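Every number in this text was worked out from the coordinates using simple rules, so none of it is lab data. This structure is a prediction, so every number in the text was calculated from the model and none was measured. Cβ atoms are built from the backbone, for glycine too; each structure is taken alone.
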Structure 1
Amino acid sequence: MKRRSFIQKASAATLLSTVGSTAFLSTAFKKPVSQKHITILHTNDVHSHIEPFPASHSRNPNQGGVAKRYTLIKQIRKENPNTLLLDAGDIFQGTPFFNFYGGELEFKLMSKLGYDAATLGNHDFDNSIEGLHAQLPNASFEILNANYNFENTVLNGKIKPYKVFVKDDVKIGVFGLGIELKGLVNQKMYKETRYINPVEIAQDITEKLKKDEKCDLVICLSHLGYHYKNDKIDDLKLAKQTKNIDLIIGGHTHTFLKKPTITQNSEGKNVLVNQVGWAGINLGRIDFYLDEAQKITNNKGASIIV
């Protein structure tokens, strides 16, 4: 099958497929009276899993797949138009789809699903920084990273540190952080990309998002990993060592959380940390409720099996 024909048919299959009943979603996340309601949907470490696992798979039979995820997302957006769809990196690598198309199919299908933003994982450099750059025109969503310095590379000026979205007059600042590539990726793949301390960058970016951009919600797309027993920076340490972050959507460690972890930041305020495994098996959902002063009054979170 010719390449263009395959991509068009794969996209069509994504749009036409259906999934079993998910009516419970509308009641579990029902909006309280006279409050603003923002829904955050998210994935991480999908690793080029376009199709669901086969029925014969020992651990995840029939789970995952872009088509079923599309149906879930469409239903949730119908319930609440004030929804953002985000990804925490490692979009590439893991199935022959990436080996053959080099990331084109992944980005085009994510665009069809209406992703708003994603960050970069270490495996997104597996086809080299030039290969990643070549696929950027296929992504209709923002790719965000604040702690990779891309000067003297083809990505210089192509990757934004953050973006502000507005839903129902609520300003939502989203920024990205990546893991140190040295030791994980061959340097010839990421060239002169320089890693910057994510805690320091997060402090600067969140200060700007809160004070200058006047954001009501601040979300970090992190590909640092959920938790390490050593001193290596992870999502839980990031939350505790910073302020102004309301939600950290994580990746890299393929951690399956049934619901978000609640931890405290450097000022003792709550931060939600979530991660939904890998391969598109789960779709994360977090709902924020804000009062008339745009202050968070409540939140709910769940991991939905696709």
Structure 2
Amino acid sequence: MTNIHQHYTFIKILTGSDLSKRRMPAMTLESDKKGPVVWLTGCMHGDEIGGTVIIHEVFKRLKKSLLKGKVHAFPLMNPFGFEAISRNIVLSKEDLNRSFPGNENGTLAERIASKILSLILQTKPDLVIDLHNDWNKSIPYAVLDRSDNERVDQKILEIAGASGMIQIEETDRIHSTLTYNLIRNNVPAFVLELGESFIINEKNIEIGIRSIWNILEHLKMVENTEAPYRYPSLEHLPDHPLQYSALPLSSSSGIVRFLKKPGDLVSKGAKLAKVCNAFGKQVELITALSDGIVLGHTDNALAYPGSPVMAFGLTSKK
């Protein structure tokens, strides 16, 4: 029988002016059998709380079923943003996921980022999954950073493929994210985008749990007692990662009326949305530039010249 050891603690962030201590929770479950080291990270953005709940639920299950290895987690990396229901660190108005690799003598976000990255790297992880939320009307999907490290890229493709999620390749290199800086340190890492922000969507929570369980089973860290999760449209999509796109943008101002919903497969030229003026007259018809799948809708009904309307995973390679 495998023995599983639990360790929950806090990492100090700062001491407030009233001498209160601000801390970040950290969680670890360890089997007495050696195996992979996996990290789960959540609530990088304070309004994206779904990942925190997924970590809680995954750990509840792992307490009884971890076969080997270690699973670490930072379930609430941005407590400042969470308490203010804000994407950013409210004290410094910084985006934590644009502050890596960090600087222990830098801004508040850079100091927190430096601590997060260094603590993760100290454990010599085999995998890091960073949990995020997307637009309110969006489907779950995996986001893969572009890299020049072929070995790490292949490992990311293998593990992301086991997740059962649609895989979306990030087309822009953002050098200041957690996942990019982990990959630079030869650690396989990717993002799971799990639907809407601000609230707990139980359907997306369950998808996130099942997807992570797929991955842990692939690593032989757990057994799966149910059919592995697989996104319903996956069989209709190519087996290579899709390209992310927020095009076309609106060219007009007005009210957006969506004609396609998240998860719909669309062909080039398909009618996606219309923009109407204050009298209800259609002033623009937005059509698809390429074949793909609709990942999500913008969070509001306002359109203006240059505003994004939808996000897509494009099925054709560039």
Fill in the blank from the handout: Comparing 1, 2 on FRET efficiency 1/(1 + (r/R0)^6) of positions 168 and 224 (r between Cβ atoms, R0 = 30 Å, to 0.05), the highest sits with 2
Practice task
Assuming 15 is relative contact order in percent (Cα under 8 Å, 6 or more apart) as calculated from a single structure, say which of 1, 2 it is.
Solution key: 2
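Starting from the value 15.8, 42: which structure in 1, 2 was Rg and Dmax of the Cα atoms in Å, for residues 64-175 alone calculated from?
2
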